[in-house]
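K.L.:
Presented below are the structures under discussion, each in the form of structure tokens.
Throughout, read-outs are computed from the coordinates displayed, never taken from laboratory work. As the structure is a prediction and not an experimental result, all values here were calculated from the model.
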Structure 1
Amino acid sequence: MLRSWLSDRTLLTGEEMSSIPLTCGVPQGLVLGPALWNVSYGSLLEMQVPPGVHRVDFADGLDIVGIARIGQLLEEALNSTLEAIDAWMTQKGLQLTHHKS
């Protein structure tokens with residue numbers, strides 16, 4: 001039953017209502033969305049992050065926020081965190097949406 005909710009989905013786009021097949025993600029508003037997120041990403045939420053980097057966890061998502069006095073240190077800390085998240089996702093067969101990162 002769960003598979004049927006997550007397969008054969010399309011995204012309607014533009015004024016012509018053309019459709020694009022969706023091969024990833026959980027449908028918006030799905031009651032099971034947060035539970036599926038927790039099962040899939042639970043170990044990511046336990047990942048250690050560098051000093052000055054903080055995770056902001058949501059029901060079905062994750063943000064990272066950095067604080068530093070020197071911009072270069074902030075950039076290095078955030079980039080290393082994103083690289084670690086990207087590696088974790090690759091290991092799990094998932095893909096980071098870089099344009100949202």
Structure 2
Amino acid sequence: MIGNYQGNYFYNTGSVQAVAVDTWGIYYCGRLDPSGKLLPLYIGRACGEGVSVRSRLLDHLRQDQWSDVTHFGYRTGATSQEVVSFEATEIAEFNPKYNQRVG
């Protein structure tokens with residue numbers, strides 16, 4: 001079962017280490033709109049051996065590729081199939097900038 005949305009947290013190493021879960025799930029990296037709602041610029045999944053929402057977010061921070069990302073949030077998932085399926089659904093709904101496939 002996909003858990004409730006948790007966020008919006010500042011997208012930095014300290015926040016990720018403090019609040020991101022060490023389990024499987026879907027994570028959203030983006031910026032806040034004027035009403036404080038997260039606008040996803042990237043939606044990713046964390047599932048598999050040794051992978052967690054926290055570890056994936058820390059990987060992205062080390063790569064430092066999204067200067068316009070200021071916040072993140074996440075939802076947990078129980079199975080890899082559930083996480084993969086929900087990620088695809090969310091990407092289709094939100095069409096995030098950094099999930100676009102290049103030619």
Structure 3
Amino acid sequence: MNKEELIKQISTRAKVSQKEAGECLNATLDAITAALAKGNKVTLVGFGTFQVRQRAAREGRNPRTGAVLKIPAKKAPVWSAGKNLKERVEGRKRQLAMSNKK
């Protein structure tokens with residue numbers, strides 16, 4: 001599924017226009033990206049967690065020449081699936097526990 005297909009699914013399920021669904025999806029992705037850029041963790045209970053991990057500097061090799069390269073330390077975004085999502089994918093749960101309860 002690509003972004004366009006996801007927008008169509010959101011539009012159908014939420015009974016909003018595709019434009020509104022696209023704006024909501026973009027706003028969600030922008031909010032997650034901004035939080036990660038600040039070094040914050042984003043947890044969507046039951047779905048998963050986005051966070052930033054520090055990757056250590058290391059040595060690598062150029063596959064073509066075999067020369068040793070220094071790969072600098074960097075930050076990388078990572079995601080881990082939540083319990084409900086894992087169970088749903090494994091077929092152990094019929095629906096994700098996502099509702100509009102307040």
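K.L.:
For relative contact order in percent (Cα under 8 Å, 6 or more apart), find whichever of 1, 2, 3 sits highest and give me its label.
P.N.:
2
K.L.:
Here Cα extents along the principal axes in Å was calculated and came to 33, 33, 29; which of the structures 1, 2, 3 was it taken from?
P.N.:
The read-out was computed on structure 2.
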